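Got some structures for you, see below.
Every number here is computed from the coordinates shown, using simple stated rules; none is lab data. Everything numeric here is computed off the predicted structure, so don't read it as measured data. Cβ atoms are built from the backbone, for glycine too; each structure is taken alone.
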Structure I
Amino acid sequence: MFSDQDKQELINSIRDVPDYPKPGVLFKDITTLLNNPVQFAKLIDGLAERYKSMGLDYIAGVDSRGFIFGAPLALKLGIGFVPIRKAGKLPSKTISESYSLEYGEDELEMHIDAFHGKAGAKVLLIDDLIATGGTAVAAAKLIGRVEAECVEACFLISLEFLGGRKELEAVTPVYSVIELD
């Protein structure tokens, strides 16, 4: 899957932006990975190799960077892609799940028929990064609420020091390509 060299090359293709979105935060900017076709292909190919034999039915990507990784991975695996969006962005009947933010709450939504009513659908949840875990936990709960199975949550980066991975592991298994302490 991903050798240590592969992981280092992926890390090197991600730009650090200090003090964004607020002072003291070191933002991991994936746009530099996305505009590097060699590294982007390496990421998608490696994830496809990991998930090709898991019998997945769908990939669910979290708004919005999860769409960037989830859609090409779903296409490569020959399965459907389901967007999990911020509240008010989906046009048909939805279910929602609230989660806590540093200053308040937010909400994610998913179409109620996202998995075509297929009870037990095997779903991979994907996003670019896991930090505190609130968004990912809410997304995994949405998948379960429509009687699908969140087989695993996948991230390019896990910021281990923020504890989100541990929170999410109480809901579903977690895989990350890169762990940063």
Structure II
Amino acid sequence: MKSLSEYLELATRAHGHLCAGQVLGVRLAMLGLRELGIDDPIAERKRLVTYVEIDRCVTDAVAVVANCRLGKRALKFRDWGKVAATFVDLQTGRAIRVAAKESSKQAARELFPEFGKEAGQQKAYAQLPDEALFDKQWVKVEVAPEDLPGFKGPRVVCAQCGEGINFKREVLVNGRMLCRACAGESYYQAAD
């Protein structure tokens, strides 16, 4: 595993700047991988699936450390608004969820009261022990075959809009195979 400073440099490049969320995300992912005994996620890229629970700076850092990407199907997003990630070792079936403690912000203020919020959090998150920053919990995660990296499955065409649907994401409605948008789950609406 790389050092904290090496990961922070990589995370800064990937994210565009260094911030407290990047430091926290690097530390969170390093802890998760250590707990699973994964030392080199690049060499073992198909061994790990990572679920993140927020779409903020932390997630970019987690992706860098865990070597997981949406396009590689190794990064899964669950929009729960929590600074947390679950690391699933596909080889052993073990999974650990690591969540930032809400108290870590106060711990940062107490450790570096002379710095502003952002600078103090960056410094503190780099130095505080894991126990002060995170809760960890061993969990079970059933990763469906169609959610695994490298899954090859049938492509279905939506009976209404004609768009292709991958990875068993189609919905059967009144005997017709539909995409989720045509089935009424759309996040967008046609503009007039």
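If distance in nm of label points 7 Å out along Cα→Cβ at positions 6 and 110 comes out at 2.7 when worked out from the coordinates, which of I, II was used?
The structure behind it is I.
Work out which structure the value 3, 17, 31, 26, 17, 5, 1, 0 belongs to, where P(r) over Cα pairs in 5 Å bins from 0, in percent, for residues 14-93 alone was derived from one of I, II.
Comparing all candidates, it corresponds to II.
Can you rank I, II by Rg/Rh (Cα atoms, Kirkwood Rh), for residues 46-141 alone and just name the one with the largest value?
That would be structure II.
From which structure (I, II) was distance in nm of label points 7 Å out along Cα→Cβ at positions 134 and 166 calculated, if the value obtained is 3.0?
Considering all the candidates, the number was obtained from II.
Taking 9, 31, 29, 19, 10, 3, 0 as the value of P(r) over Cα pairs in 10 Å bins from 0, in percent derived from one of the structures shown (I, II), identify that structure.
Source structure for this number: II.
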